[in-house]
1. Quick check: 3.3 is what I get for distance in nm of label points 7 Å out along Cα→Cβ at positions 60 and 180, calculated from one of I, II. Which structure matches?
2. One of I, II was used to compute helix-only ellipticity at 222 nm (-39500 (n - 2.57) for each DSSP H run of 4 or more, over all residues; to 500), and the result was -13000. Which label is that?
3. Name the one structure among I, II that Rg and Dmax of the Cα atoms in Å of 16.3, 46 was derived from.
4. Suppose distance in nm of label points 7 Å out along Cα→Cβ at positions 12 and 100 works out to 2.7; of I, II, which structure was it derived from?
5. If we compute distance in nm of label points 7 Å out along Cα→Cβ at positions 84 and 124 for structures I, II, which one ends up with the highest value?
6. From which structure (I, II) was mean count of other Cβ atoms within 10 Å over residues 20-27 calculated, if the value obtained is 18.4?
7. -0.36, -0.70, -0.89 is what came out when log10 I(q)/I(0) by the Debye sum over Cα atoms at q = 0.10, 0.14, 0.16 Å⁻¹, for residues 28-131 alone was calculated for one structure; which of I, II is it?
8. Identify the structure, out of I, II, from whose coordinates relative contact order in percent (Cα under 8 Å, 6 or more apart) was calculated to give 21.
Structure I
Amino acid sequence: MVADYKSYAQLASDLAQGVFPTGARAVLYDDESWGFTPVEEQRDPSRYIQLAAQLCHQHGLLLIAAPAMDLTTVLSPNATSRRAAYLDLGLAAVAARSADVVDIQAQSLEADSAAYRSFVASAAQQARQAGGAHVRVLAGLSTGPAGKTVTSAQLTDAVTATRSVVDGFWMNVPGQSAECPTCTQPLPGLAVTVLRALYHL
């Protein structure tokens, strides 16, 4: 089980107060440019990923760090390309220096397998160079990134294009929520269709 946290401060508070989810063996630190991640954490992802890793390891937990591409709106607000800014800032490398697992949140690109592969391959290379042999690298997928429609063929193509450069994938099945107000209903069936196609089930 993975406990999902968008704030280091909330993670530290829950662990200190003994209200951390029972049975969780890993923490996903999902820091993004949104109201759920404190501004000071958005401005210094390196520091807070390191703090989250130290805290998780003290409690026998693994840390999955997933600094989002939209952090570049805070860290490099004048950049014209968010994906280029993410790579220029080395956010995957920043995560890999402390975390056990890095999730490259590339799902916004998944409808274009060439763009998805280019970005994921570059970010994965940065992560491996920074984190060494111990770090595991995942690429993000979504059944409805920010409410956009994607097909099973597009998701399958994205996986096929990148499975040789990552250790696995994080499949998000979002529904409308405070975290994703533009999303519609969850589409777990789409995720199942993709898995069946990939593994010939």
Structure II
Amino acid sequence: MSSPPAYTIRPGTEDDLPGILEILNEQIATSTAIFTDDPLDIEDRRAWFRDLQKSGYPLYVAVPNPSPQSGGLSEPSSPSVDVLGFVAYGQFRSKPGYRFTVETSLYIHKDIRGGGVGSALLRKIIDHTREAGNVHVMVAGTAGNNIPSIRLHEKFGFENSFTLKEVGYKFGEWQDVVFLTLKLPMDPSVADGSARK
């Protein structure tokens, strides 16, 4: 791990998709964070981004700040990447009874994990969700051996709700999946009239 450069967290755009794709494909190739062996492509990410926009779901990215000495280009410090990390959430289940529950995705560039970017992104999406007031439960599903992710979510109040034993398979081994949940205040009397922001 190296320290991240100075960075900004902002809403993600379609221009961020190549950087997001790089992070995801590295995770697919080297970790149990994503239970697939096949790399994603840019068209997959564009479809994902359009679905987020259509549903009104948030996407935040951490990007290096421009350097005044570089004429507005990103800082040349290590690592030299376009997207340091991202966080989003989407539909938890398709049935309408789950409409106030979302599932989060949080991924950080391999060169700066443990440097605080993940905490900043998770804090941002939790704050966004509290302000929107239209989500009651946030769910994070992670591989059982991903202790840093579990600890990060627990730091922000997520509770280990349950573990599904050996439901995944990757790298020649059965993988557990841990589901962590964060309950947010939401008035049941306004739930039916609530629209996602």
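Nothing in this text is a laboratory measurement; each read-out follows from the coordinates by a stated rule. In this text, all values refer to a predicted model and were calculated from it rather than measured experimentally. Cβ atoms are built from the backbone, for glycine too; each structure is taken alone.
1. Among I, II, the structure yielding 3.3 for distance in nm of label points 7 Å out along Cα→Cβ at positions 60 and 180 is I.
2. Values: I: -13000; II: -9000.
The value was obtained from structure I.
3. Of the options listed, only I reproduces it.
4. So the calculation was done on II.
5. Answer by largest value of distance in nm of label points 7 Å out along Cα→Cβ at positions 84 and 124: I.
6. Working: I: 13.8; II: 18.4.
Matching structure: II.
7. Working through the options, I get structure II.
8. II
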